[in-house]
Structures are given as structure tokens and as C-alpha cells.
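Engineer: Pasting the structures here.
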Structure 1
Amino acid sequence: MLPLLLASSSVYRRELLARLRLPFICSSPDIDESHSPGESAVDLVKRLAEEKARALAASHAAHLIIGSDQVAVLGDRIIGKPHTFEKAREQLLAASDASVTFLTGLAVLNSKTGHCQVDCVPFTVHMRELDNARIERYLRAEQPYDCAGSFKAEGLGVSLFQSTDGPDATSLVGLPLIRLVDMLLAEGVEIP
């Protein structure tokens, strides 16, 4: 089996990949994550996931390189990481009693053969009706400023959900393990 490389500095993605009990290393790719004019959210995350994997191919020959990228979509608008309390409050107010779809791009690049598998896994969260007081309590308790959509599904953020829809709940956290296992199996990785 080729060694696995996670092209990410995300603690969340690292914790998810560790669930598969496969040895891996991490390296953070340096790419421009700008949205191209006219590019759909699906095309954006697929492109960025592949670019992250390809950015490390030259320095990691003969590896299976895993790239991933995620955006949250509310209506027709991409919402990113809020970084501040005020922006997180605005995002959660806008998401109140609405649905937020998380699109997670996933790429597995075999840097030995050049073969690259790329996909996008959607996951939708239907939010409860949220008022200012509840949002402020949540933000002060969890401080999810590095999370697209302004909540941590793996933490207290689940209390803001009415329901969820999607093929793989791990995609909500940023690395769709079910689809990743399919891709790794296609590359000859034995799991478990």
C-alpha cells in the first residue's frame, strides 16, 4: 500500500481520518482558495480538493494524497468561516428555520500513477428557529469561528438542528469517510 498523506492542517479532518486506523501523515498545501467567477459551489469544492492534493504531489512521490474542501450554502449564497462573533451571529440568524447544505469536495490522488478520483458529497442541516439569546449562548459556549456555517456538528452545535439529510454524516465535519473508503479501496488499500 502506498503511504497516505492528508493534504490538510485541519484538526477535524485529522481526527476523522484516524477513525480508519490507517497510518498517515499530514501536510498543509499552499493554494489560492479563491472562488472563480461563475464557478458553482460544487465545482469550487471539487477543484480545491484536487488542487490541494496536486499541490503536494511533487514533494510526496508514490503517495495516496487526500485533499478535501468544504463550503456551506444557504439559499444560493456560499457562507464561509465566520472568524468573528459578529459574523457568526449574522450567519446563524440567517440560517434560523432554514436549511444549510454543506458541500464537501474530496480528492484522492495517486502521485505515483497520476490517477485522481474527485467527488462532492452533500449534507443538509435543517436548523431550528433561533433567536438572538440562543445564538449568543451557543457562540459563547462553543466559539465555532473556524467552522463554515458557524457551528460544530460534533459538539453543542447539534442542539441547533431540527434534522439532517445526507449520505454520510462525516462529510458535515469535513471529510466524507464513506466516499473516502470507496476511493481508497479503488487504490488497493485494505480497510479494515
Structure 2
Amino acid sequence: MMSDDKKKVHLLDDEKHLVLDHDYDGIHELNHPLPSWWVGTWIISIIFSVPYFMYFHVAGGDGLRATYEKDLAKIKEIKAEQAKLLGDFKLASYEAWTKNNDALGIGKQVYVENCLTCHAEGGGGDIGPNLTDKYWLNVKDRVPSELYRVVNKGVEENGMPAWGEILSQEDMYAAVAYVISLKGTTPPKAKEPQGENIEK
């Protein structure tokens, strides 16, 4: 568009009304308006920014960190309530549940999904200790209450996580029953004994 005469400028019929009256070095400009949806979004964002600024920068509303801390406090409360529900081990509850459910079948599934990585197939031990022999690191007797304590609370210094924060009580009952059933088995490539002999 190099001419001062609009009639000589090559324009489409629907563009002629967009030509501005001024030019720069013989170059004419077309005034294409912004899309209405864009203008609307821009106006809404400006309107929204006023209460946003007042709330967060004038009234001291909760920012990201405060929201994070509140959410974290709620999570901690939920975990504490869950820990109360799990409670201490109750032998009668354990025996009733294992009697009325496929404890070993469920326990094997729980073991494969959560314990296999550290204790290997069949409980032979890998990162974690061998669960089939009579040498144990964290329990004094291979009884449900002792094993449940370790599964539930974990042993942080030995890398054993607290599964009570993840698993249900029934899953932990099943895992304990399954581990007890591994006593005396001979899994392939079993790890060397660790800890103390609890069956002297």
C-alpha cells in the first residue's frame, strides 16, 4: 500500500472502511479491531484484579503459603485420627478377622504390592532382612502383636516405613498373617541372617 490515494491502494472490499486517514512514508494502515472475546476477557481481568488486590495486598488475605500450611495441618489431623482408629494391636480382633477372611491370600497380595521391593519374593530379603529365618532385627518374638507394631509404626532408623499411614488395619492384619506363614520356608537366594536369634 504505497500510494497516498486510497483509490489506488489495493484493498479488499471489506477492508476499505478500515483504512486510517494518515500514512507513514506512503504506507497506509488498516485498523483491525481486537476480537470482542479478547476485549471482554481483558475487561473482566481488570475488574477481577481490583478485589484480588484489595483482598491479598490490603486486607492481608491468605496467600499460597498460608493456604499450604492450613492444608498441611488438615492432613496431619486426618493422619492423627487414622492412627487413633488403627490403635494398638488387639489379638481378638486380629484372630477374628483372619478367621473370617482369606488372610493369606489378601496378605500375599498386600505383600507383593508393598513389601516385595525390600523383602523379595517369598520373604527372602533384599534391601530389607530375610523374613523366613529365625533371626530378626526389630522384633523379639514372631507373634502377631510384634509384627503388627513394626508394620504399623515402622522402624525409621532401619528404613522400614510406617505402613499404618498408608494401609488399612485389615491389610496390616493380612500382611502380618502372611509373614508369619513364611516361617521356615526356603525362598531362592535368601539373604544371610541379620539380627538376633529369637527362637533360642
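Every number here is computed from the coordinates shown, using simple stated rules; none is lab data. Nothing here was measured: the structure is a model prediction, and the numbers come from that model. Cβ atoms are built from the backbone, for glycine too; each structure is taken alone.
Engineer: Any idea which of 1, 2 comes out highest on distance in nm of label points 7 Å out along Cα→Cβ at positions 90 and 122?
Structural biologist: Once distance in nm of label points 7 Å out along Cα→Cβ at positions 90 and 122 is tallied for 1, 2, the winner is 2.
Engineer: Let me ask something else about it. When P(r) over Cα pairs in 5 Å bins from 0, in percent is calculated, the result is 1, 6, 10, 11, 10, 7, 5, 4, 3, 4, 4, 5, 4, 4, 4, 4, 4, 4, 3, 1, 0, 0; to which of the structures 1, 2 does this value belong?
Structural biologist: Comparing all candidates, it corresponds to 2.
Engineer: Still on this structure, I have one more. Given a value of -14000 for helix-only ellipticity at 222 nm (-39500 (n - 2.57) for each DSSP H run of 4 or more, over all residues; to 500), calculated from one of 1, 2, which structure does it belong to? Don't skip to the answer; put the middle values down first.
Structural biologist: Working: 1: -9000; 2: -14000.
Traced to structure 2.
Engineer: Moving on. If distance in nm of label points 7 Å out along Cα→Cβ at positions 98 and 114 computes to 4.4, which of 1, 2 did it come from?
Structural biologist: Structure of origin is 1.
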